[in-house]
Structure P
Amino acid sequence: MSDRLAKQFIRSSVIYALLGMALGILMAASKDHSQMPTHAHLMLFGWVGMTLYAAVYKLWPMAASGRLPFVHAVVAHIALIGLVLGLYLIYGGLSEAGEPIASIASTILTANMALFAWIVWKGTR
């Protein structure tokens, strides 16, 4: 399970990195940098966060045992996609639609990080 989770996270991290870079290029080409917070969150949580998750699951295989790491992986992607969508709407001028999505997604992302902390503590004894 450890290798599978690590591969899944590292593969998704490069997809998020490419999406974040594409958004950055789009902002530069249009000279409209209003989506910079969306770009930053996509790069930080998508590329860097998912890469760090991959490293933890690869370096500490015991952390990947049980059902919780699978739950963590699924929720991490859902929450990130929700957050990016919410931020995109907010900074695209649709705050009423985006704020509840971003708020719920960021709360789930934070709770999921607490779950990851539990997984790390349990798996690195």
Structure Q
Amino acid sequence: MSFVWGMPGGYMSPATAELAKSRQSGDAKTARAKARELEERLDRAMLACEAMWSLLRDKLGVTDVELVQRINDLDLSDGKLDGKVRKSAVSCPKCNRTISPRFPQCMYCGQPIVHDPFA
């Protein structure tokens, strides 16, 4: 029956329970810190996008309507109007097999793959 002690619903010593609670607390703190970091990065990215948009509008005369149309065109490039751009599979230039865009090289023949950073 000793295998039950550490299982959910089984007996857990006070020291083990305290350790588990401490780990969960640490995990929560780590998650909050990562969330704050992501929010800060998103804020900086949004600021950069806003600055680039204002430059395009002011220097080149691009309109808001044109920007929205381009956003929709890019969004639809993967076949879905869902606010996301998904990277599509690519063909290996050496063996011509289809591979995921997340791999830096062909998983079949080892050929390094140069991915379009905006695809």
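Coordinate-derived values only; no laboratory data. Just so it is clear, the structure is predicted and the values come from calculations on it, not from any experiment. Cβ atoms are built from the backbone, for glycine too; each structure is taken alone.
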One of P, Q was used to calculate helix-only ellipticity at 222 nm (-39500 (n - 2.57) for each DSSP H run of 4 or more, over all residues; to 500), yielding -27000; that structure is P
One of P, Q was used to compute relative contact order in percent (Cα under 8 Å, 6 or more apart), and the result was 29. Which label is that? P
For which of P, Q does P(r) over Cα pairs in 10 Å bins from 0, in percent, calculated from the coordinates, equal 14, 41, 29, 13, 3, 0? P
Any idea which of P, Q comes out highest on distance in nm of label points 7 Å out along Cα→Cβ at positions 57 and 81? Q
Which one of P, Q has distance in nm of label points 7 Å out along Cα→Cβ at positions 17 and 105, as calculated from the coordinates, equal to 5.2? Q
If you rank structures P, Q by FRET efficiency 1/(1 + (r/R0)^6) of positions 49 and 89 (r between Cβ atoms, R0 = 30 Å, to 0.05), the highest one is P
